[in-house]
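What follows is a set of structures to go through.
Just so it is clear, none of the values below were taken in a lab; they were calculated from the coordinates. Please read these numbers as outputs of a predicted model, since none were measured by experiment. Cβ atoms are built from the backbone, for glycine too; each structure is taken alone.
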Structure P
């Protein structure tokens, strides 16, 4: 089955009554993470402060999404799993480093939800910088979560290894009363050409072409950044990471396609959605800029689907988390509380 058919079919929301487990999705955005979990049969309840994103969630998923700005005092319904992508204030080494006491950050909210709901599993994703310059903060977060009785596992995963046509590295942190497996890598990577197919050579209505001045600016930008190849989309490989900045803004690293006649155009919201693994039937609500931001902020749904399938296995009677190896194929330790994680 080809990529488009696969995501259009496999990412259809459904409720597995035999599973009968509920997901609480915090900072839910347009529902990329929840879509992966609904596709394997979980029920979802989302919380998102932006109305357009919440409306996109409600239009496409089975679960309700409440438009609400969360706080540490928010009261939640019962749930078996809590998931989310808490916004993380990028603390500098020279900053105040207030950690979990900093009101600008989403992690105190996420942790308060775990304390209140006491789910069997929690999962959150964040940018790779959380493993590096902000590693001290990740350790503080996980140290607190471990005191609540969870086994914590951490990995830096790339969505391109899980059926998404995009290089997208994200830190995935899983906590479980038992031990939850990470998904295995797929054997084959999906390319931009496989994802966009006929769209890659078409000129859509209201296409936005790069002007000569934009070409000149981009050439200067790429030279300054020592870019060996132009940052166009290449049909024979996965895309670069999609972000709000390089989708919605006319920047030097914007995502664009080079047409057979040599002209370059910015990609459309539907093309961006395909590269982020949203199905074609997924209908976004809002302005073009708002939709680009929803896509750039989302967890790639097909990546979420791979994570969700492992979560579903966890609740099967025959599941045995004790068999889970604590080392990967490179003999690197997987559990956070082991000293040689990094």
Structure Q
């Protein structure tokens, strides 16, 4: 009798240990899953594809190039032509999907001095943007509005809060005029540039104004170092291969990122496998601050993904070993196996 009680107690402790382990591992898996899901939707710069279409048939891509690639404004027109042509070759053209076939944006950088007729001035970093830039990068507006490539005039600028205070001592200054290189520009709005430590490290520490690329450089010779596009991506690697092999085939030095697939398990696995290579860059490409922030998030989330995989592996191993041990110990006879088969067959038929 005592032996039977001991045996039952021993089995109970094993079962209790499995239950406790399941609860602990399940809690960790659930928490890491929550962090991964929240992180995936935390950066607005990485979600242009999701704002455009939630069906999953469109992808978002960023093409980064060094200044030495000499990719300028006229190359954008050819890129758009190549993009439409390549999609058409694959049976995708206007009317295949609702809305526009693609949305794109690009920018080049310079340094300028913004002046007022009162004599006040501020040296700033300038981003000359084109396409639907603010669709990809919806900056937090303090006042005013964005401008787009479709505006009849390209004499609008967007300044940050720091620049507004330096020039006007206020932030509600949309509609005011500023002088840049002897030309007058209207302030379309004022935005809030984050000043946290991560943004500073990532390259977003300087006061920055946004203006039309054609206004910043009427001749169109300033190097464009980033081109972004939301486009059809119906099957795996469709968009990535098209951009790499067709649209940007002539640009030898480039880095193409699929933003819409970066916060997924396969992406986390690639990050963990290539951590050292990601930190050691030997090319001329300097990523913009939002890409540096996105890569930092990738690194952090890949750590959570690894913890989640380890917990899943532990649980799977425990269950497999426990079930195998039970089968070996009880050695079900042929009659028991047949009864189980009949039971499963009956349940299947009812369904």
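When Rg/Rh (Cα atoms, Kirkwood Rh) is calculated for each of structures P, Q, structure Q gives the greatest result.
Largest in percent of Cα pairs over 21 Å apart, for residues 160-311 alone among the labelled structures P, Q is structure Q.
If P(r) over Cα pairs in 5 Å bins from 0, in percent, for residues 72-175 alone computes to 2, 9, 16, 18, 18, 12, 8, 6, 5, 3, 1, 0, which of P, Q did it come from?
Working: P: 2, 12, 22, 24, 18, 13, 7, 2; Q: 2, 9, 16, 18, 18, 12, 8, 6, 5, 3, 1, 0.
The structure behind it is Q.
Which structure, out of P, Q, was helix-only ellipticity at 222 nm (-39500 (n - 2.57) for each DSSP H run of 4 or more, over all residues; to 500) calculated from, if the result is -14500? This value belongs to structure Q. If relative contact order in percent (Cα under 8 Å, 6 or more apart) is calculated from each of P, Q, which structure is the one that comes out at 20? This figure was derived from P. Of the structures labelled P, Q, one was used to calculate distance in nm of label points 7 Å out along Cα→Cβ at positions 32 and 48, giving 1.1. Name it. Matching structure: P.
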